[in-house]
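Below, each structure is written out as structure tokens.
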Structure P
Amino acid sequence: MSTKLPRTTNALVLRKSPPGRTPLFHDAVVQEQPVPQLKPGEILVKMGAVAFNHRDLWIRMGRYPRIAIGSTFGADGAGTVIAAADPADPLLKQRVFLTPMRGWESDPNGPESDFGILGGGSFPRLGTFAEYVVVQRTEVLPTPTHLNDEQIAAWPLAGLTAWRSVAHAGISRGDTVLITGIGGGVALLALQICVAMGVSVYVTSGSQQKIDKAVKLGAKGGVRYSEDSWPDHLGSLLKQNGAPLAAVIDSGGDEILGKVNRYLKAGGKVVCYGMTAAPTITMSMREVMRGHQLIGTMMGSRADLVAATAFLTQHKITPVVAAVLPGLRVAEEGFQMMQKGSQFGKIVVKIGEREVKANL
């Protein structure tokens, strides 16, 4: 291997919150770290772009399990393979993105072994927010040719969650679906997947501007959940379309079933992948007697990600990127944007030729 390969990498790592800081909020700092020597089956990826997920913010707030102080942030990232333990590895010089999970290969019901997500945790002790990342060659997938590094970095975790949510919904061409909380990465990718399938999509948001942007992406219309009468407004839109909801893809939880049950067909499904409204979800006997199904979901397997990426490639879907930040040294801006929650799409960090060491 070339002697010009990097010996160190700058990485955004989790540092313990100073004593007495209330509420708890751990620091994110850029530190220089050694690049591990490659072991059999490993490759070295020069990162081109990485993307935020809300779990990165929750980790700093101490609200995520198995947090590991000193670990590198980031579940999503993409770049180019610049070295491999096998000098004849066909992945050399190829553009790839990292798989964000470990322990879940193909079982449709859940992980086969100890499950972990990259970034900020004790397993795996690996994150994407770095200039260079050493990873098993089996834990990357080829980047679709129609996407650049910033766009594909916005795909893996959110795209996988969206794909599995759509699959659980059991919808097909001609069906009608409601996607709540449009503007987040998962909701937007679920919208794009559904539109590519020929499904009619309605959305909810607290912002009319986000609804208007969703319509430009193919949504039929939307309602503002900040208005108490939003279910009635949804009903009016559905009446114009002439079809009930086959499913709801939801990120909030709480009383979503009670609010949409009038418009959800008998046997319709509510697929919930988040709890932004409440850590509980209410289901009454009214929904039970109509055969409504409540399905919880999270991320997915490597096999799911392969299938989802094939669909992404076939339909030339481009993940929506809200902002591209110029390097790890300004990553704090990404955390601030997530706290405000005003973005439409994913927040991405472009990794430069050599990051400047800085405390954030």
Structure Q
Amino acid sequence: MRQELIVTLVCYFILFIIGAIAMYSLDIAKEMVLGVQSNFFQKHIFTTIIGFLTFLIAVNIPYQVFYRYYKLFYLLGIGLLGMVFAFPKINGVHRWIRIGSFTIQPSEFAKILLVLFLSMYVEQNKDRMESFWNGFLLPMLFSGVYAALIMLQPNLSTAILVLFVSMLALYYGGTKLLYVLSTLVAGVVALMIASAFGYLHSYQIMRLSHFFSGNLAPQVDIALKAVKNSGLTGAGLLGGYMKVYVPEAESDFVLAVIGEDFGFFGILIILITYLFLAYALMRISSFIERLSLRVFTWSYVTLILLHLTINLGVFAGMLPVTGVPLPFISTGGSSMIALLAGFGVIISGVFYKEGRPSYGPAEGDDLGK
């Protein structure tokens, strides 16, 4: 397992560095072209440090604590999601908690907490996972509470993502594929009906209308032009300027920054790094015997790949604009911290031995493969 852990850590490091370079390039370009000072690079470095500290904290929590108190972690997620309504709106929505100059997006932490809850749930109910009630409907009702609170913010894309990841986590834990597929079909139909009868917010309807009309959203059009004008190898670091006109270039459309500076090859390197990361984590899961940790690891990988797919799909104009950050690269600090905490849970479980306080390799641990 040692090789897989090394590959995983190297992939994380590469993604952090790429994100730092992108933020530095964007900061300099904004100052040179627009005369505006931004601090995306500093935020990225700060978030990376906080994320690493959070990872260390999670690693040093015995896995049995997560297993024993998983219901409390679920309630913690509800508390975080509910707290946003006690704070003033930011950009017209209740998605963030502002503390001084910092903002926290609870829905990013809720994703990890919910996956943790479901992973523990499937282990404790592994003999009943084929049952419609115990294996699917009941845990999906728990997930539905999270999704409902996120919808009220409002944040439709994250609510859908939460429900989708929840269904996959249950499938990994043994629920029937029929339950998942039938629910997906019903969900798509419900979304179409809600859109047709005006039950969605105006900006959500506008995004869907842009997508289904075949016309690119304005921010997508600018982002794609920034990359197309730079060719295969890009304009070089600090060589392009169109990225400063891309809305949310530091988060939702960070691929425009990377693509303009390093071209399609730069984007390809990112995709390859994510695939290596996913493969290494799945290889680590093959050494895990405990069902809850295995389901958590698979769901964690799924969450990262879904973030990647959605962000890339939005950037390419193949999906409606959603606001899903690119893991470990975008300035979405809450996303990075939450995902690193999730990785800490995995490492905690991998090295956890009943009655052993140390988290180094113990006798019998297979770390040489």
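Read the figures in this text as sums done on the coordinates, not as results from a lab. Just so it is clear, the structure is predicted and the values come from calculations on it, not from any experiment. Cβ atoms are built from the backbone, for glycine too; each structure is taken alone.
As an exercise: distance in nm of label points 7 Å out along Cα→Cβ at positions 16 and 128, calculated from one structure in P, Q, equals 4.3. Which structure is it? Checking each candidate, the match is Q. Looking across P, Q, the calculation of helix-only ellipticity at 222 nm (-39500 (n - 2.57) for each DSSP H run of 4 or more, over all residues; to 500) that yields -7500 traces back to P. Match the computed value 0.50 of FRET efficiency 1/(1 + (r/R0)^6) of positions 320 and 352 (r between Cβ atoms, R0 = 41 Å, to 0.05) to one of the structures P, Q, and report its label. The value was obtained from structure Q.
Work out which structure the value 24.9 belongs to, where mean count of other Cβ atoms within 10 Å over residues 160-167 was derived from one of P, Q. Derived from P, not from the others. A value of 28 was derived for relative contact order in percent (Cα under 8 Å, 6 or more apart); which structure in P, Q was it taken from? Only structure Q yields this read-out.
When distance in nm of label points 7 Å out along Cα→Cβ at positions 104 and 184 is computed for each of P, Q, the one that comes out at 3.4 is Q. Each of P, Q could give FRET efficiency 1/(1 + (r/R0)^6) of positions 256 and 336 (r between Cβ atoms, R0 = 30 Å, to 0.05), but the derived value 0.55 comes from P. Looking across P, Q, the calculation of distance in nm of label points 7 Å out along Cα→Cβ at positions 176 and 248 that yields 3.9 traces back to Q. If we compute mean count of other Cβ atoms within 10 Å over residues 296-303 for structures P, Q, which one ends up with the highest value? Largest calculated value belongs to Q.
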